[in-house]
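Each reported figure results from applying straightforward, stated rules to the coordinates on display, with no laboratory input. None of these values were measured; they are calculated from a predicted model. Cβ atoms are built from the backbone, for glycine too; each structure is taken alone.
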Structure I
Amino acid sequence: MINMQVGFCGKTLKNPVIAASGTFAFGTQHGWFIDVSRLGGIALKSLTREKRIGNAPPRIAETPSGIVNSVGLQNPGIEAFLESELEKVESLGTALFANVAGSTVDDYVSVIERLNGTAIDFYELNISCPNVKEGGVSFGTDERLASECVRRCKDAAKKPLIVKLTPAAGDVVRIAKAVRDAGADALSLINTVPAMAVDARRKRPILGNVTGGLSGPCIKPIALKMVYDVSRAVDIPVIGMGGIMTGEDAAEFMLCGASAVMTGTANLLDPHAPIRIIDELEAFGEAMRLNDISALTGALEV
């Protein structure tokens, strides 16, 4: 039998498959369909200092081989999460990744400080958010802003800090190096690709927010290249994501340098998808005669 466990930031995950933030809510509802404890981990839906109602509907538009979404980080806010959701989340039996978002650096730090004493295992910084104090410039597209945010969060965090990179950064390797130098323990990539969908007959955008983020199989080639480039440029672990629908897709990201992977759009299409992907990845590793699934990481022959 192949060993599916992987080491990550000093901790051991049951397997390398993690449910991506925003596609698995807080994980509790999925217990109706699957054994959530079998997952390598769950990235919880984004948490902000204050409650967010999200963007106006429609929020999702189907596109060829993907979706464009503009949910707007809807969440109950950190205090409501601690009061109503945390106890249920702690009972899920898998590693917990808290996805942290905000409009200022202080917002990020505040959420982390409130989570420090909980069973959360990792913090994942969503730096695709706009910094309102800088005129709406995304943290993740500006090297200085990204570094400042990570440095402050690292000082506050008592758990490993993962920084989620946006493909909108242009030179994602430069941002990756900057946040590593600022104290990031690991990186996750990629976030959704900026996009929009149009109803030509109505001459209107489909999404209520006009633009959104593209995800699904259509972005996998972009995500693979960015994971490959970043994993070769930094010496900290990388979580890969972007269009993973099968176990072999997951293997491709690991070959490109990812220590673990996140499934996103697949979860929305089929609540059983993460478990199926774990099983398919295990079967792939056995077919390749591997003793440990982690042997795939960075093993691409070029």
Structure II
Amino acid sequence: MRTFFELVLVVTPLFALVFVGYGLARWAEWARGLGGPLARFVFNVAMPVMLFHLMSGLSNLPPVDGRLLLAYFGGCLIVFVLGRVVAAKVLKLDGVSGSILALGGVFANTVLLGLPLARLTIGTAALPSVALVLVFNALTLWTLVTVSVEWARHGSFSVSGFAKTAFKVTTNPVVASILLGSAWGFISGHFGWTLPRFIETPMDLLGQAAGPLALVSLGMGLVGYDPRAGWRISLAICALKLIAHPLAVWVIAKLLHLPAVETQVVVLLASMAAGANVYLMSRQFRVLEGPVAASLVLSTGLAAITTPLALMLAMH
């Protein structure tokens, strides 16, 4: 059983890459302006290639206990409701602002931060479980916050809004690569096909670079956010995201008696910092843009300590 300090030693180099990216974008002239293009490359090319390559070997991957979705998204629902209550009763926010705050408490940076961390701390056996969460993550949580916002504004929710969200999610490069890779893995496993070496080798090399590049690009992207804006709301988001969310997921995973790998994966992903999608949603609805942006910076820095604690909890 790993101790807290052993886990800190494991994750510190990974978070160090985030701070390297932050430092380059902030102080190196040649690196200014690289954050956006690098993030687009990681999100649209490197990560999808890695995930397609991983899922194309579907028949060789360990089976995944599908109940992990109940643990992860059940925890999301509990913390989202808690966030709405805190927003209304403690911070006196309206329904739309409260929905965005609650989303910040459950929408983790699963792609740029969670995926590399899972691969390097738990191992390759964790990746099918991560992929399963990623497929449902954006659709489930974007739908949840859209329903919450529309209900706060109009007392109803449109089917067309859900259809638009579903289309955006399924055409997302990360989700599409998982679905296509899984389909290819099933077909190739059935017929005994394999990818040609001249395709598989470059994919493997690019996939190995995806994790480090994702962490550096994440750090570069944090430079544009001011961590001093709306600090009370930012701290509330950090507390929900880094403490309440992994704790709720861990409790449900234990109640479901999930296997060790699945438990570690869902708790690790729940312990990740708030994701950039929360900021995009805050801009779309034009509420809490400053505090949400600040929470991205604060939660990423704090996660360097809270994530090892969450992992240690999941391993017991």
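Assuming 2.3 is distance in nm of label points 7 Å out along Cα→Cβ at positions 188 and 292 as calculated from a single structure, say which of I, II it is.
I
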Read-out helix-only ellipticity at 222 nm (-39500 (n - 2.57) for each DSSP H run of 4 or more, over all residues; to 500), computed value -8500, structure in I, II: I
Origin of the derived value 2.3 (distance in nm of label points 7 Å out along Cα→Cβ at positions 212 and 244; candidates I, II): I
Percent of Cα pairs over 26 Å apart derived as 45 - corresponding label from I, II: II
Identity of the structure behind 20 (criterion: relative contact order in percent (Cα under 8 Å, 6 or more apart), calculated), options I, II: I
Parent structure of the calculated result 1.2, given that distance in nm of label points 7 Å out along Cα→Cβ at positions 100 and 284 is the read-out and I, II the choices: II
